[in-house]
Structure P
Amino acid sequence: MSTIQDDSTLDPLAARLKAEREARGWSITVLAERSGVSRAMISKVERGEASPTAALLGRLSGAFGLTVSALLARAEGPGAGLSRAEDQTTWRDPETGLARRALTPPGADPELVLASLPPGARIAYPAASYALLRGQCIWVISGALLFHEGEAVHSLKEGDCLALGAPADCAFENPSETETASYIVALSRR
């Protein structure tokens, strides 16, 4: 299994973000308005001067009408219908340590993502990150997870599976001080 981290994919990811923006004919200002990410940060990420966080990728992918997995897959290059374990890449959030591994081949529907959230970590995503989805479920493999869905907070433990409702601002939070939370997210696009 390969790992996508700061230096190994910064250039392909930076190039993909710029390509997605330019393919839509958007200026950095337009992307900033649609995503809620500052123009300065978008510019730094596109130039490879800053490593994007999971929350930032959520905002940008939502503005593009893509899932984070689809955006990362496009940065990795074309895929096939089979996703072998040794070829699945893991992206790490430089801010929280979240490890995110795409289990399904690029473009698969539903899309399955394996995530590991370190103790005490919290990642928030805006509703726009989920607007393009028909449905989403979270299944906890190990540890505990607090999932904030709008005003609701769902306390999940090993084996629990939550089907999400309409897109809302949300956050994944690991309440443990010692144990990593591992979970699978299943996403189905509109």
Structure Q
Amino acid sequence: MEAIAIPKGFRVTPEQFEQLAHAEQLARMELTKDGELIVMSPTGGTAGKKNRRLTQQLGNWADIDGTGEVFDSSTVFVLPNGARRSPDVSWIKLARWNQLTQTQQDGFPPIAPDFVIELVSPSDIKNQRYEDLQAKMEEYLDNGVQLGWLIEPSAKTVETYRSGQQVEILNNPQTLSGEDVLPGFSLDLSEIF
């Protein structure tokens, strides 16, 4: 089978997205609120290792804390605006998660996470996708996310996104606080930077 090139701006319906997502297990895909299909290249080793460390730290904290569920980058959420998005790491309050039916939890959950992390990968920089990631973070906030971190390892910067506030840029932080969204959570960036 010959590979097809999907042009930037290519649009599909939510139903077509569901069919593609289940048929093509090798690609990570997202769908914008306007129906633009975004196919993301597979993660390279360095980004995959760092993403695992982020997920592990949040997961370890969540297992002890018990107030929410952690999701990895393969989880697609249907945001209130209709977009289908896959944060690199996300967390949802248990009370909100439990309001979903079993069918909703088993499929693409129709809910915006409370907290998200996006990790800037070398391919994001190479393909000039940084501005797309910043727009994605703003979209998360517009759809109910309370706190988000856009982590850029090569520049050792973190953009902190908070509901109703300006973006805060941190240069070479050693740790990040989960603030009042994730009380008691502290992310150690020593293995990310």
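Just so you know, all these numbers are worked out from the coordinates, no wet-lab data involved. The structure presented is a predicted model; accordingly, all values stated were derived computationally and were not measured. Cβ atoms are built from the backbone, for glycine too; each structure is taken alone.
Numerical summary
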| item | result |
| --- | --- |
| Structure responsible for 14, with relative contact order in percent (Cα under 8 Å, 6 or more apart) calculated and labels P, Q on offer | Q |
| Ranking P, Q by mean count of other Cβ atoms within 10 Å over residues 115-122, the structure that comes out highest | Q |
| Comparison of P, Q by distance in nm of label points 7 Å out along Cα→Cβ at positions 11 and 83 - largest value held by | P |
